[in-house]
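Some structures to go through are shown next.
Read-outs throughout are calculated quantities, based only on the coordinates presented, and are distinct from any laboratory measurement. For clarity, every value in this text was computed on a predicted model and none was experimentally measured. Cβ atoms are built from the backbone, for glycine too; each structure is taken alone.
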Structure P
Amino acid sequence: MGQANPLVDENGYFLSDSSLFLQTKPSVEQVMREVDAQLERLYKLGFDIRYIDSHMFSEAYVEGMDEAMAEFAVKKGLVDHMYFYHLLPDMGRLSELAAGLEDFENMPAGARKNRLVDFAKNLVTEWEKIPAGQYFIVVHPSLDTEEMRRTGNAGVSGADVAKSRARETEIFSAPELRTALETAGFACVRYDEAAREKRMTVPELLAEMAKASGNKG
């Protein structure tokens, strides 16, 4: 990629925030060529790719990208993530519950287990209050590695990103949480296992996310 490529910064790295496309102004054709190249690369490496998710809603900043991504998903036989955003009525509540785990990795093993059990019970209690149905939640499981520590941006340091995502890996893969959810009748499904609903546009989804998060602005 050359220096003039609107998808990368002056060092040749992809832009750290999709809103920067408002400054670099890539065409939808440039974006989709890159999406296609990345998908083909993954296929050649042997990955079983089943769905497509632009992540961070770049469609909001590149005219025509929303429609292009929908067409691309159909062409490639991939699940389009925009059909599955039935949000929890109060996403902010999940963040409040998770806030009690911010020092999780520094706790002794016994205290960690107790905190996990409490979190699982509280989560089940909250989710039992909402109508039955299929809901979308997002977590970012990863490991605290040197590579992950290089993913920070102006809003958050790479060290904090790596730390928080390693914490999510441990919490959301914990047997205590899985057992509590299964016992209460909750099931986690992938995109290719979920029931498809009405496809949302990115502006519609962003408005719904703001509403569910308690942010009216």
Structure Q
Amino acid sequence: MVGRGEKDEILIDIPKQDFPHRVILSRIIAGVIRVALEASSKKATVYWVNGIDAYRIDELINLHWFSLGKRKKMSNQRLYTEYHDYSNYKRMENASGDQEMLQSIKIIEKFTHYQKKVDILRKRTVDTEEEASIIVTTAHRAKGLEWDIVEINNDFPNNLFDPNMDKAAFRDEVNLLYVSTTRAKKTLILHKLLVNILAKVAENEKTPQT
């Protein structure tokens, strides 16, 4: 995939000399939250494009209390009304294949004491990009923006070449990958899984369509 301007440096995974100030783009909101939680647990400061409240963190707090059966701590009862209990919620979401919700489940099960982790995250959230160790947002919200160093999170779908995938959905995902990889002005950091996906996309673009 070729962007505008000078040729970028492309790195596979984070090198040993870590970047103290970079942007991490995720495919879904849950991916943004996971990245931010992991960073704050390592005492990194975090800047959220459009602000932390734009990423629905409180919904995950509700899911956390729901998973523990602590109904009184929930700010609303929607999950109880729709799913009755957490095991039923997991069963239905696994069947739906909704990546946003599946990743949300993984987050609350990985980060025990989720409410405390979010409190720490909020304390480590800063008001400007210059103050931040990392800047987080989704690929959608990054449209029209550019940064010197951009890392692409590994939450992009790896089923782009499923023969049953809708062609319009495939094109949307490819376009989003293009947006993501062209946000870097100097350095682009990719994970190995994403490199494989991009290689397949490039190969698919070269294959004559019948």
Structure R
Amino acid sequence: MVRIPSVAAATAPASVPPAGVLPRLSLVLGGARSGKSVYAETLIEGARPAGESAIYLATAQANDTEMAARIRAHRARRGEDWATVEEPLALDRALARESRPGRPVLVDCLTLWLANLMAAARDVPAECDRLLAALAALPGPAVLVSNEVGLGIVPDNPMAREFRDHAGRLHQRIAAAADFVVFVAAGLPLSLKYLPSESAR
């Protein structure tokens, strides 16, 4: 049998960024307690310039004691090298304000942001448009974390179905714009997309 080498296999790009390289825009998806936040933090910590802090853009709101405890645990895990900025609604403006060359921003998470928008009766598609426009104009790298909520059964009420649909549409739009997309399950990352580019930092 004559083996014919695969041109596609020989020229295919790496499935993950090289160590120390942070793409312009990364999307980290996963379920609850999948390890997605830790993986996203690791991406930034591996590429952050020495002596430079990273921005943790948190969308969660401490509306009850359980959520407040979760927020405290996240902050304790990250340590002092992270500057936390809380913004539950105006994510596009917060990103534009905090992003700069060489200083990465981590957004955790998009699904909580969507829930906040719905609770505040905001125009979710319009807010998503503004977010996509802001991401395209960022001067520095960004890593976005979000829950993949579309793998289970169809929700039994209209609001939950609307939330699921908003999340799925937003994920598709950001994944199309991103350089790196990864799905995390049981603490293990599965690369879905990686496009090496000169914009990696």
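The table below gives the values:
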| read-out | value |
| --- | --- |
| At a computed 23.1 (mean count of other Cβ atoms within 10 Å over residues 28-35), which of P, Q, R | Q |
| Of the structures P, Q, R, the one that 53, 42, 39 was derived from, the read-out being Cα extents along the principal axes in Å | P |
| Among P, Q, R, structure where relative contact order in percent (Cα under 8 Å, 6 or more apart) as derived comes to 35 | R |
| Which of P, Q, R leads on distance in nm of label points 7 Å out along Cα→Cβ at positions 20 and 92, largest value | Q |
